[in-house]
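There are structures below to look over.
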Structure P
């Protein structure tokens, strides 16, 4: 259990807080919250009720459905956003560990939301050998559940990446020409 989970009462609560803080204008049904955060529905309900009592989120009805949304009048909103969002995006080690399940990692770059860019084409570029789309999708879903935000990503093999890098492919340029962080470089791209 990391420090934030201890302070805020567990991993489930931190996941839900990040979901609402990362998506401040969205409304979520309970089942959608559970699915996005990969938390059992009963635990999700309990945490939603706790966060509503703490006034971080609000509950409303739309038609015959209950929806939850971020309380934009919450006293510590900006402080929580800064703390929880920065910590979820600044610590690359847990994310890199999850990415290693995709295949033999050769090169990993964080951009987009990891560099506070909302307009970037992708957030994570992974170059890995032996990667499978289904595995990559599952790993990214797990990362999204932890972070609370949809991740735009690309997974390439070394040969495809080197070719694209050599011809100035737009996707690669969009990552490397704008703010980014190279988290792993076994290909010597930095040299």
Structure Q
């Protein structure tokens, strides 16, 4: 799917593994330009398609006032995690003590009326928020790393899709992430 624009997500690296996630979250909340910014675990972002799909579901829920979570960023985590449980979502997809990398994300506010195939994803959403992202990353003491989301087996394990001993072919990793996200409302 080469025509999918970059999701507004920036890979970040901390100077050392996180020792106090609560402090990072409070700093993000203090300095973020609006309430649509959050951080997610590095391994749980599988691809641009995965992020846009999870965003579309969470944004649709928000617009239809059907969110399970109280805020859009928690709803996004819930969808990425493939669960109805907010605590489970945070455990699976939020940053954790010991993490050295994460994704800073900004959830677009565009209208999702119709299906994901019926809306035009904004090409400049990433660029439009890059300056704010760079400032926020600097304020929390991290640095941008030149990466885009990539599906991994570690990520599937983190979101609870795979258990030890289960095998998924390389070709099926991204589809497994998408399937798992689609299960969030069951």
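No lab work stands behind these numbers, since they all come straight from the coordinates. This structure is a prediction, so every number in the text was calculated from the model and none was measured. Cβ atoms are built from the backbone, for glycine too; each structure is taken alone.
I have 12.0 for mean projected area of the Cα convex hull in nm², calculated from one of the structures P, Q. Which structure is it? The structure behind it is P.
From P, Q, which structure was Rg and Dmax of the Cα atoms in Å, for residues 37-92 alone = 13.3, 41 calculated on? This figure was derived from P.
For the set P, Q, ranking by distance in nm of label points 7 Å out along Cα→Cβ at positions 61 and 149 places P highest.
Each of P, Q could give percent of Cα pairs over 19 Å apart, for residues 13-124 alone, but the derived value 54 comes from P. Once distance in nm of label points 7 Å out along Cα→Cβ at positions 133 and 173 is computed for every structure in P, Q, the highest value turns out to be that of P.
Once relative contact order in percent (Cα under 8 Å, 6 or more apart) is computed for every structure in P, Q, the highest value turns out to be that of Q.
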